[in-house]
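> Down below are the structures I want you to see.
Bear in mind these aren't lab numbers, they're just calculated from the coordinates by the rules spelled out. Computed from a prediction, not measured in an experiment: that's the story for all the values here. Cβ atoms are built from the backbone, for glycine too; each structure is taken alone.
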Structure I
Amino acid sequence: MQDQPLLLQPMHPEQSIEVACSHRRLVWNENELRRAIDAVRNHLGKSMPDGMLSIALLTGPQLSRIHGQFLDDPSPTDVITFPGDQNENFAGEICVSVSRAWSACRKHRTSFSDELTLYIVHGCLHLAGFDDHSDQDIAAMRKGEQSTMEHLRLKGLIPHFSMKDAPDRS
């Protein structure tokens, strides 16, 4: 069995959030992201595991390498979630492709902020026990995504994301 792909080691046993961003063009506000994740955790309640949550904002090639290394599939993907260890007070790690979110929002003419937030919400739902392997699982995941995104919108907590040197699609 391979070691867990932790980009960040758990530092705080409480409900903390550690964020790493290796995408050089991404512009974001860490406090906004933390408030959004706190709201997601509150919205999901007890189904969301306790402990430190790691969020990795990555380039497409970085996430593809992780996809290949840990899931034996080097193809591009938008989100990979690794479960944590409750004995270590570690909720898990959510790795998202900033590049895929940017491409998707341009293709579908949607908000980059909404798209990238959706990827993070999707990862949180995986940690909360949602899956997306069967049609029934996918339907439940989509319902959970819609509910959680609406919760964030109603509270005005969708974090603002943009790309340097690109038209704003927030």
Structure II
Amino acid sequence: MYEANLTHLCQVFYVGSVTYPFSLTVIKLAVLFQYLRVFKPGSRRRTASKILILVIAIWGLVYTFLTWVPCAPPSDMWNIAKPGRHCWAFASPYISEALGFYISHSVTTTVLDFVVFLLPMHLFFQADTQKNTRIALLCLFGLGLVYVSFPLVSANPHQAVV
């Protein structure tokens, strides 16, 4: 009974986990593509946005692959009793490796979120920015600050690995 429940839990965890890094990547890229519409062609911020698009796309591919293929074959993720399992990242049988993957993903996503969040900050301080635009930016930055700081406040890596 225990092994069947654990198998089911690992299958549900796998299905939920495969969407997470992909979703984070798509959201970051969507915001950066919007920035390309806002920043003037040839500006440093537009160039920074293009560089961040490349960096985040590569980051997303790496973490998405490591999450989608946590074992060889992926079914080893939920076949815990199988001898000779070959798993890595969050599915690693070694707690230090699984925890290291979780921490590296959490830290890099928070840093990238913060960089994406700061990129349009200069618009708020421009003298010719309209009052309505400033209020909208203030609301956007406030929500962004809550979003970026939430993982830092609520992160407990000891609960991340079952």
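> Assign the value 17.0, 58, calculated as Rg and Dmax of the Cα atoms in Å, for residues 21-116 alone, to the correct structure from I, II.
Details: I: 14.2, 43; II: 17.0, 58.
Answer by label: II.
> A further question follows. From I, II, which structure was distance in nm of label points 7 Å out along Cα→Cβ at positions 37 and 101 = 1.2 calculated on?
On the way: I: 1.2; II: 3.7.
It traces back to I.
> Can you rank I, II by mean count of other Cβ atoms within 10 Å over residues 69-76 and just name the one with the largest value?
Values: I: 11.5; II: 15.5.
Across I, II, mean count of other Cβ atoms within 10 Å over residues 69-76 peaks for II.
> To test your reading of the models, identify which of I, II gives 36 for percent of Cα pairs over 28 Å apart when calculated. Show your work: numbers first, answer last.
On the way: I: 16; II: 36.
Going through each structure in turn, the value belongs to II.
> Thinking of I, II, which structure, once relative contact order in percent (Cα under 8 Å, 6 or more apart) is computed, gives back 26?
On the way: I: 26; II: 20.
Source structure for this number: I.
> Here helix-only ellipticity at 222 nm (-39500 (n - 2.57) for each DSSP H run of 4 or more, over all residues; to 500) has been calculated and equals -24500, so which of I, II was it run on?
Values: I: -14000; II: -24500.
Comparing all candidates, it corresponds to II.
> Assign the value 1.38, calculated as Rg/Rh (Cα atoms, Kirkwood Rh), for residues 85-140 alone, to the correct structure from I, II.
Clearly, the read-out refers to II.
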